[in-house]
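These are the structures in question, set out in turn.
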Structure P
């Protein structure tokens, strides 16, 4: 059989991938928007390696089980209920409690006003989506496969009256999908 695309000129190969994106878009099933088709088209037309492609994340990305689970995990990291997973496989407490205690590398926060924190971690979509996934799950797999989910929060804390417990309020919780492997693009999930 061989490498048929390898025998074609760059413009012919680009034409093949454009037709592929069009075909995916025309057969998107229940999707309002095919993320994989949109990202393929952007990849074909982008010639600036430093460009940033921003888009409003489609509902099937915002509501995906793996994304929701990762958002819940981030919330637990911010509340110091779970350790943050760091590059190299290490873990550490990184939420509000180390900041209130002033544990290095965090300066001591006096609890007055709001404090901002950021965290980023991997969301890996299973290859099994190819066989068992819905239209939505397959679109995310083909468009993103694995990607970084970055959250930024602003929280306030106050001591609950007659208690040693804190009431923590998320004044702001933003999330974005970041994928820099193929081309730089970011899907804004929620604010």
Structure Q
């Protein structure tokens, strides 16, 4: 399955999500290659996302995954809730970033009739990785207590490795036999899997 994958980094986030998709869907996932270059960070992804998805559609790609992290902290953006109204959250200065992504999707991708796009609701990707590794974090939302930089340092150590090494370390955890069962204890992950229903139809 060929998937357009957009994240906050060039290699780390997309490669981790490509691997995770393959595990969940039990199929080989090929990342759609594009000449579009995402600027680092969530603002760069938002700026180019509509163009990226339009080009993917023109190239025959029918599946996409996009993800940005909330940065955490007590005053950080809210965790995604099923009853959020995307446009209202997107209009807030510190609104839900999952909703911000949903609101940015081109209509064809948002409505899910011709194309299927999963918007990853994780607050911080490293939270999922730390949970799989077995680290004990404050519950239920670790990002309310730890900023993203702390969670990254906790998982990767210091100094933070280059993207390829970060992806390898992440995939080592996600490849564990019980990784998905552990992740399913987190609400954000269950919502992620729920969005994948029907991807192979």
Structure R
């Protein structure tokens, strides 16, 4: 899935921004050949809002119609997304809900309902722990039929060095809630190395 977007926002006071956005999507399948062409395109027009509710809490949301263009036929799909963010000196939390075109639990294009969360807690300047996860219900576009439900949870703990390098131990669990066989379940554990730019004010 390749989904670039462009948006324009106008500021109304110190805390509120309103505007619009355009989203373009390309959805590809990786099924083995020979198979019919599963490539699909989408065009979306969205109303956009960003509100700084308090010093530490902000809300983002958008919604609008998307034109779904598979190899055969076309349809209009309503999309909506909302996100709440809490950002303090030692803690970041995010919660998102959404409905729209995407890649779901089957790793195929579909109409996806999602609920996601994430948090990071920092201890001083060096140590941190973080976790994230979510649930996704993905069905056939445009009706959402034949849906499957998947989940993912992950955690990470590590340290940050003076040059912006992060070294941590991370683990994740993936699976399906509608399949008791465990065929789709997997657990990963590994060492994660990252680098982040310093924040400039």
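Computing volume of the Cα convex hull per residue in Å³ for each of P, Q, R, which one ends up highest? Spell out each step's value before the answer.
Details: P: 168; Q: 117; R: 152.
Answer by largest value of volume of the Cα convex hull per residue in Å³: P.
So distance in nm of label points 7 Å out along Cα→Cβ at positions 122 and 146, computed for just one structure, reads 0.3; which one of P, Q, R is that? Provide the component values of the computation, followed by the final result.
Numbers: P: 0.3; Q: 1.3; R: 4.7.
Derived from P, not from the others.
When you work out distance in nm of label points 7 Å out along Cα→Cβ at positions 26 and 154 for each of the structures P, Q, R, which one comes out largest?
Greatest value across P, Q, R: structure P.
As an exercise: Rg/Rh (Cα atoms, Kirkwood Rh), for residues 2-113 alone, calculated from one structure in P, Q, R, equals 1.19. Which structure is it?
Numbers: P: 1.19; Q: 0.96; R: 1.07.
Value 1.19 for Rg/Rh (Cα atoms, Kirkwood Rh), for residues 2-113 alone corresponds to P out of P, Q, R.
-13000 is what came out when helix-only ellipticity at 222 nm (-39500 (n - 2.57) for each DSSP H run of 4 or more, over all residues; to 500) was calculated for one structure; which of P, Q, R is it? Could the numbers behind the result be given before it?
Values: P: -9500; Q: -13000; R: 0.
Structure Q accounts for this read-out.
No lab work stands behind these numbers, since they all come straight from the coordinates. The structure displayed is predicted, hence computed values, not measured ones. Cβ atoms are built from the backbone, for glycine too; each structure is taken alone.
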